[in-house]
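Taken together, the values in this text are just the output of simple stated rules run on the coordinates, not laboratory data. Bear in mind that the values here come from a model prediction, so they are computed numbers and not experimental data. Cβ atoms are built from the backbone, for glycine too; each structure is taken alone.
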Structure 1
Amino acid sequence: MTSSQTQPLHIKGGRVIDPANGIDEVRDVFSDHGVLVERKPDGARVIDATGKVVTPGLIDIHVHFREPGQSHKETIATGSRAAAMGGFTTVVCMPNTNPVADSPATIAWIQEKASQTACVNVYCTGAITRGIAGEEMAPIGALAAAGVVALTDDGHCVQNHGVMRRAVEYAKQFGLPIMDHCQEATLSADGVMNEGEWSTRLGLPGWPSLAEDLIVARNILLAEETGHPIHCQHISSARSVRLLREARRRGVPITAEACPHHIALTDEGLKSFDSNFKVNPPLRTPADIAEIIAGITDGTITILASDHAPHAPYEKEVELDKAPFGMLGLETELAVFLEILLHQRKACTLPAIIAMLTTNPARLLSLDRGTLSLGAPADITILDPDHAWTYDKNASPSLSLNTPFHGLSLRGRAMTTIVAGVPVWDLENGFSN
């Protein structure tokens with residue numbers, strides 16, 4: 001998408017929330033040639049945002065778009081449309097593709113495909129280890145030169161602490177944050193759900209929260225030892241939150257994210273043996289949810305993300321122990337966070353939630369996004385935090401349908417998604433192309 005394709009915009013009368021600049025007031029927003037400007041340009045198209053909230057374009061730093069190699073689940077084109085429908089203008093893709101994104105050639109392929117087919121901004125992560133096998137470091141310097149914004153073996157966790165330490169030290173040389181999937185493999189073993197009352201009642205192999213806690217503790221120690229940022233992905237355990245809280249109070253450069261399903265759903269959901277509730281890390285208990293929300297409220301957890309993980313219907317429609325882990329998230333993410341954190345629990349203000357979806361992830365990955373500063377890219381989300389709606393998975397642009405949220409009544413929704421000054425999706429008219 002080039003600036004020559006954009007039309008000047010005048011977004012009128014909305015409540016503008018821009019945490020990067022401390023703005024929360026009714027004002028107008030203008031864009032011209034794909035960037036934010038101070039005054040209304042000649043010939044600007046007017047978008048009436050009265051009664052709505054105007055924010056920097058939302059950012060999700062944890063998605064799986066499955067290309068290359070698994071396009072029957074999702075493509076960059078379809079995943080980006082799901083992102084736009086959810087109000088996200090920027091996403092960061094995980095490297096567990098086929099082939100794994102552990103080489104500059106694969107990164108270049110993804111970047112080229114995104115430039116041709118994506119309707120939102122798509123950034124790449126590179127693998128920490130070759131083949132995300134956890135044994136040999138990937139060419140970190142070459143990946144940095146290719147333009148990755150972070151390193152992660154998401155979907156897997158580096159079990160060898162020596163390899164992980166060296167990877168963090170190398171990443172530090174290139175200014176690349178490490179994002180880690182926290183899972184100690186000998187403890188999670190063949191687990192399919194949280195180890196606890198419901199795994200016992202259902203007779204299913206359990207996955208203890210200790211498997212997460214041990215790696216979170218490892219990452220805290222490595223971040224403290226090296227002085228380099230490590231980000232813990234999709235936190236699900238109460239004890240992990242407590243470990244992170246104590247470390248952050250000491251100034252350790254450790255951060256974490258929470259996903260909507262880990263504050264909305266519990267392991268009881270598996271009592272129906274519905275594989276759409278099977279996710280990695282697993283859904284846990286009400287006590288875990290309470291601590292995660294407390295961590296979001298007190299700033300222990302600073303980023304919200306979806307872990308959007310599409311799987312084809314035939315892959316999920318098997319016995320629970322054979323089904324892959326993962327669920328869709330991009331279209332329902334904003335609504336679930338607003339419903340629980342803002343409306344039900346009253347755990348966060350709206351500006352705090354917006355910060356965790358804009359400026360905080362942008363800061364972690366050094367992205368020039370997540371702000372309405374003059375001269376910044378005109379990536380804008382217009383949302384209605386009170387809009388009542390029911391999620392219908394059959395209306396999704398995703399190629400997959402694996403969601404436990406089908407038929408759920410929610411409050412809060414993106415109304416218009418604007419990328420580089422171009423409205424790519426709005427609730428009334430759908431996609432622009």
Structure 2
Amino acid sequence: MKVVIKNGRVIDPSQGIDGVCDLAIEDGKIKEVKSEKSRGKSQKHENNRGTKEIDASGKLVLPGLVDLHVHLREPGYEYKETIRTGTTAAVRGGITSVCCMPNTNPVNDNSSVTEFILKKAASEGACRVFPIGAITKGQKGEELAEMSIMYEAGCVAFSDDGRPVMDSLMMRRAMEYSRILKVPLISHCEDLALSAGGVMHEGLLSVTLGLKGIPPQAEEVMVARDIALAELTGGRLHIAHVSTEGSVALIRSAKKRGMADVTAETCPHYFSITEEAVGNYDANAKVNPPLRSRKDAEAIKQGLHDGTIDVIATDHAPHHRDEKLGEFDFAPSGISGLETSLGLSMRLVDEGVLTYSGLVEKMALKPSGIIGIDRGTLRPGAEADVVVVDCSREYRVDAGEFLSKGKNTPFGGWTLSAKPVLTISLGRIHEWE
């Protein structure tokens with residue numbers, strides 16, 4: 001099938017494009033991007049029978065977004081999310097490629113689980129799924145997983161996300177494998193001794209609420225360690241869900257020293273809200289690492305602005321409603337973020353933190369480069385992963401309307417703009433009102 005998306009503002013940092021263009025798609029691939037000057041010459045061709053025309057006037061046309069940090073929960077926790085529901089929610093949010101973390105049951109620490117995920121995604125997924133394998137067997141931090149075999153099976157990165165690799169020698173060996181395989185380790189930076197028992201950011205508010213706090217140093221100590229190990233081994237290090245001012249400073253310093261293989265991500269909740277969202281013991285605002293102070297949130301924005309932080313990822317962590325209704329201390333950490341990510345991140349453009357092109361770079365192009373996939377671009381020949389976004393359209397966040405099984409969000413009732421109205425993924429066109 002031939003598709004032409006006409007009159008939209010096409011933004012593709014991979015080609016330096018930002019302007020009104022027509023985007024032509026044929027047989028599931030990008031055929032060409034036609035600027036205003038060249039569109040008239042091919043108008044007759046576009047009107048041929050069999051070509052579907054989509055008018056994107058006044059809207060943005062972007063490469064499909066790439067999310068490096070998603071929990072799809074399958075296998076083992078299908079009551080929280082499945083590959084089908086998670087990928088459908090992703091497409092609704094303009095995301096056409098997701099990287100799924102290994103903390104499933106069984107853990108994705110062997111090629112059999114990796115192959116199961118890929119087969120399930122091929123038969124039921126609404127977008128491409130790229131598995132992330134565990135660094136250690138069972139995510140226990142005691143024995144390295146068979147990383148080479150899992151890489152051959154289809155893993156694009158390795159992480160014990162949700163659990164840090166506390167043994168520094170173990171992490172060193174994993175980084176040496178990452179150098180050989182040329183894939184990143186995605187590090188959950190948390191010193192378990194410093195964070196033990198903590199459920200929110202350590203500060204005056206945690207004392208006022210009577211909740212045990214987690215100091216910023218619980219993250220920063222491990223960020224410093226992993227940067228040091230990356231420097232020692234030449235391994236590829238990607239630091240997950242950066243939440244503190246100190247972590248930003250450590251990553252900035254590493255990059256200034258020329259450590260190009262150190263990259264980092266943050267999530268919309270770390271620059272959109274602060275620890276104050278926990279003020280009424282709202283477990284929907286409980287995440288790990290926790291929401292931090294206003295000063296930390298501003299540092300995250302500065303890190304995005306100056307390039308210290310390379311990627312915006314969701315850390316989509318859906319939970320069953322009943323799990324979040326319990327006592328704050330015992331509620332699981334996590335936010336269902338696939339369907340609010342773009343709207344929250346677009347606020348950075350409104351605030352002048354990022355340009356449209358800079359935002360697409362952090363949500364599509366750079367994530368693709370970090371895991372070595374040919375996504376996040378509208379170059380001719382690339383897969384036709386596309387999202388059309390209406391920035392003039394405001395909408396109210398209603399978790400009850402989420403396509404994800406996870407309704408756990410602290411953003412319920414927020415008014416956002418930048419609503420995806422059309423997503424093309426796996427050759428299928430998804431449209432929403």
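For structures 1, 2, which has the highest computed value of distance in nm of label points 7 Å out along Cα→Cβ at positions 18 and 282?
The maximum falls on structure 1.
Output the label of whichever structure in 1, 2 has the greatest value of distance in nm of label points 7 Å out along Cα→Cβ at positions 154 and 306.
Largest one: structure 2.
Out of 1, 2, choose the structure whose coordinates give FRET efficiency 1/(1 + (r/R0)^6) of positions 378 and 394 (r between Cβ atoms, R0 = 30 Å, to 0.05) equal to 0.40 when calculated.
Derived from the structure labelled 1.
For percent of Cα pairs over 16 Å apart, for residues 90-145 alone, find whichever of 1, 2 sits highest and give me its label.
Top value of percent of Cα pairs over 16 Å apart, for residues 90-145 alone goes to structure 2.
Using mean count of other Cβ atoms within 10 Å over residues 82-89, single out the structure from 1, 2 with the greatest value.
1
For which of the structures 1, 2 does the calculation of mean count of other Cβ atoms within 10 Å over residues 74-81 return 24.2?
The read-out comes from structure 1.
Comparing mean count of other Cβ atoms within 10 Å over residues 98-105 across 1, 2, which is largest?
Comparing 1, 2, the top value of mean count of other Cβ atoms within 10 Å over residues 98-105 belongs to 2.
Output the label of whichever structure in 1, 2 has the greatest value of mean count of other Cβ atoms within 10 Å over residues 210-217.
Checked 1, 2; max of mean count of other Cβ atoms within 10 Å over residues 210-217 sits with 1.
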